[in-house]
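Asks: Next come the structures, one after another.
Derivation of every value follows stated rules applied to the coordinates shown; laboratory data play no part. All figures in this text were calculated on a predicted structure; none of them were measured in a lab. Cβ atoms are built from the backbone, for glycine too; each structure is taken alone.
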Structure 1
Amino acid sequence: MSNLSKNMRVYHRYLGFFLAGIMAIYSISGIVLIFRETSVFKKVTHKVMNVAPNLKNEEIGPAIKLKNLKITEEVGGIVKFEQGTYNKTTGVADFKIKELPYFINKLTSFHKASTKQPLYYLNIFFACSLMFFVISTFWMFLPSTDIFKKGLYFTLAGFVLALILLFV
């Protein structure tokens, strides 16, 4: 076995151990994110907020940070919407929202990190580490072995499956 193959195996092994915790968190938060359009894992939270009085109906949603707010009726200065009410005179919004519990919300922030958050450095490191795993896998077995040849078929099958799922 060449020195490059030995080194790749060692790096692959210890980077794998190092990233085991991160991979567990990413896998759990990835599963949670699959259900982000549903109420699974979410709990109902009651909120009362003071915002500016006399907001126009289209300004209420952004003011209380509710997307797609739909007004159902307006009676005597009280604007009613599916999640609660807004008092135009006092500026008090009283509503209920469904949100992830604190710990699960923090887990999912791994996947949603942007360049505005320092967490994106971890995402870049993790992505590069995964690419190293992809490349170093091909140094785990000698190319002349049956295991390596079968591994290439599995690699091709996984790649084709991913393409099918992406484009179908």
Structure 2
Amino acid sequence: MQRVLLTAKGAERLRAELKKLKSVDRPKVISAIAEARSHGDLSENAEYDAAKEQQGFIEGRIKELESQLSIAEVIDPSKLNAGGKVVFGAQVKLYDEQADKEVSYQVVGDLEADISNGLISLSSPIGKALIGKFEGDDFTFDAPSGEKTYEILEVGYDA
């Protein structure tokens, strides 16, 4: 079985999502189904169909989260002593040479990756290129938009 790597913050976010799905979203959709049923004929009831579709999505997401969390290995980056090396959970400040600007990311697992929040996947092109590098290193990798070059300005391991 493949292990799922999560940071402590990522695991907490997923547990919170699971709790909300079970305690808020699931009861709400069950009520919506009951309300739609009370309107009679289900064969042409769009509200019922939409509520059943939403229920399927919620139940699928609950199963997915429970499964992933059951095999997750939670790693606290603040407890790592990697000596400036980029490892799972590390926060990196990079200098984008083509764009002439600084960017910051945290290297996380696939399940918690969210580029819009600065969370890059360990298995993404930039994540793969970063792992094992040190503060001060330059690296180049093939991004979907073409070849990119960065300099690692800073590596941190805060929780």
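Asks: Using the calculated result -11500 for helix-only ellipticity at 222 nm (-39500 (n - 2.57) for each DSSP H run of 4 or more, over all residues; to 500), pick out the matching structure from 1, 2.
Replies: On the way: 1: -17000; 2: -11500.
Source structure: 2.
Asks: Something else now. Between 1, 2, which one scores greatest on distance in nm of label points 7 Å out along Cα→Cβ at positions 37 and 117?
Replies: 2
Asks: Name the one structure among 1, 2 that percent of Cα pairs over 25 Å apart of 47 was derived from.
Replies: Value 47 for percent of Cα pairs over 25 Å apart corresponds to 2 out of 1, 2.
Asks: Hey, distance in nm of label points 7 Å out along Cα→Cβ at positions 69 and 93 derived from one of 1, 2 reads 0.3; which structure?
Replies: It must be structure 1, since only it matches.
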